[in-house]
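Asks: Below you'll find the structures, each written out as structure tokens.
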Structure P
Amino acid sequence: QTDARLSACRKVCRGSKLFCVFQQRLTDSVNFSRPWPDYVSGFGDEDNFWIGLELLSLITSLSNSTLRAELFDWSDAMFSAEYLGFVVKNASTQYTMDYAGFLSANSNVTGDSLSLCRGEKFSTMDRDNDNFGGSCSLIYHGAAGWWFRGCSNVNPNGWMTSGQVDNFPKAVHWYSVHGNKNSLKAVRLLVQLPTEGP
């Protein structure tokens, strides 16, 4: 029996897999520079949202989940990256994130940009859990929440820009799509849902 809390998920199919969209950035209508409680419980509107670390931890505890990142540059090209065995642990670990491996055969990016986030605790503007001397969130990443490690190569919760911006790590970026300082137009993060029982 599928957990009723999963009804909050926006479900989409990619091939034969069913996913929950847990993060989406299409416009700048929602500010992602938010404190810890917001990232735990979730926030957003129809187009721009974060479902919350509690629900994300629940989803990844139910089955062997795949993470899929869908990344869009300013020419509207889509890049994807998939990760096997994606897990977000519970609150007692500060929602530590890990995964088993990068699925290069299912991806069209130049490499595993999440490797510097692997095994890291979640950090926000008001809770610094990274391995950097200061706060990655506040200093480099626009007060966004993420699994930073001194500081990371991805920032999907950073600032949305109105056009291509270079050399600006506070903007939404993903290293294997044009580097870690060049802004992306949009991003969507999905986690695979367990197969529903009868």
Structure Q
Amino acid sequence: MTYSALPVAPSLAESLGSTKCEYRQLGNSGLRISVPIFGCAGFGDPSGIRPWVLDEEDAACLLKAAYDRGINTWDTANTYSNGVSETIIGKTLKSYNIPREKVILMTKCFWAVGEDQAVQHALMPVEKSKDYQNMFGLSRAAIFNAVEASLRRLDTPYIDVLQIHRFDPLVPLEETLQALDDLVRSGKVRYIGASSMWACQFARLQ
């Protein structure tokens, strides 16, 4: 691509000067993301079972610093600190008046989100509890429930990239993929992806 010899506008020059990262398209999609991506698994509630996570105040400062330097792609999951990571991201966007369209929010679904910080589905058997039915896995009901909850915590009308966090052998692939397709068509999700699976499982989803 060639550019004219016109001088760079002051606002663009300032933007270019503060941009400290690169951008590339995500996979075969047209979505442009920052390199690196900012991982938010370490944000949450230190009073829970993971005392090493950063609280809202410290996490928000890091997110703002990343945004100011061009790292505009933030990756989280519904299960990180039982949704607190997502909540911190949503609050940060609002408190710093960051335009929603200038960040790429990536989140994940599969694990149930505990109703208190002492419950972590990845470490505890919650599948038999009356309070967590259709709140985990990749059934249509579970995916839709997870997305609606993530939208509330992120305080956003859409998720840029929704990733399934594990492979679910108990649900027909067609059901999972149809649910993801319907979410994209609804506008609540713009792109889909997958995380933390064997190569053969990725292949089955193609």
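Asks: Using distance in nm of label points 7 Å out along Cα→Cβ at positions 25 and 145 as the calculated read-out, with 1.5 as its value, let me know the right label among P, Q. Can you show the working numbers first?
Replies: Details: P: 1.5; Q: 3.8.
This value belongs to structure P.
Asks: Can you spot which of P, Q the value 0.70 was calculated from, given it is FRET efficiency 1/(1 + (r/R0)^6) of positions 65 and 185 (r between Cβ atoms, R0 = 41 Å, to 0.05)? Please list the in-between numbers first.
Replies: On the way: P: 0.95; Q: 0.70.
Among P, Q, the structure yielding 0.70 for FRET efficiency 1/(1 + (r/R0)^6) of positions 65 and 185 (r between Cβ atoms, R0 = 41 Å, to 0.05) is Q.
Asks: Taking distance in nm of label points 7 Å out along Cα→Cβ at positions 73 and 121 as the quantity of interest, name the structure among P, Q where it is greatest.
Replies: Details: P: 3.7; Q: 2.6.
Top value of distance in nm of label points 7 Å out along Cα→Cβ at positions 73 and 121 goes to structure P.
Asks: Which one of P, Q has relative contact order in percent (Cα under 8 Å, 6 or more apart), as calculated from the coordinates, equal to 15? Present the calculation step by step, with values, prior to reporting the outcome.
Replies: On the way: P: 25; Q: 15.
Only structure Q yields this read-out.
Asks: Which of the displayed structures (P, Q) returns the greatest value of Cα Rg over 2.2 N^0.38 Å, for residues 41-96 alone on calculation?
Replies: Working: P: 1.34; Q: 1.05.
Biggest value here belongs to P.
Asks: If Rg/Rh (Cα atoms, Kirkwood Rh), for residues 89-128 alone is computed to be 1.17, which of P, Q is the source?
Replies: Q
Asks: Compute mean projected area of the Cα convex hull in nm² for each of P, Q and report the one that scores greatest. Don't jump to the answer; show the numbers that get you there.
Replies: Numbers: P: 10.4; Q: 13.5.
Comparing P, Q by mean projected area of the Cα convex hull in nm², the maximum is at Q.
Asks: Let me ask another. Suppose you compute helix-only ellipticity at 222 nm (-39500 (n - 2.57) for each DSSP H run of 4 or more, over all residues; to 500) for every structure in P, Q: which one lands on -10500?
Replies: Label of the originating structure: Q.
No value in this document is a laboratory result; all are computed from the given coordinates. Note that the coordinates shown come from a computational prediction; the quantities given were computed from them, not determined experimentally. Cβ atoms are built from the backbone, for glycine too; each structure is taken alone.
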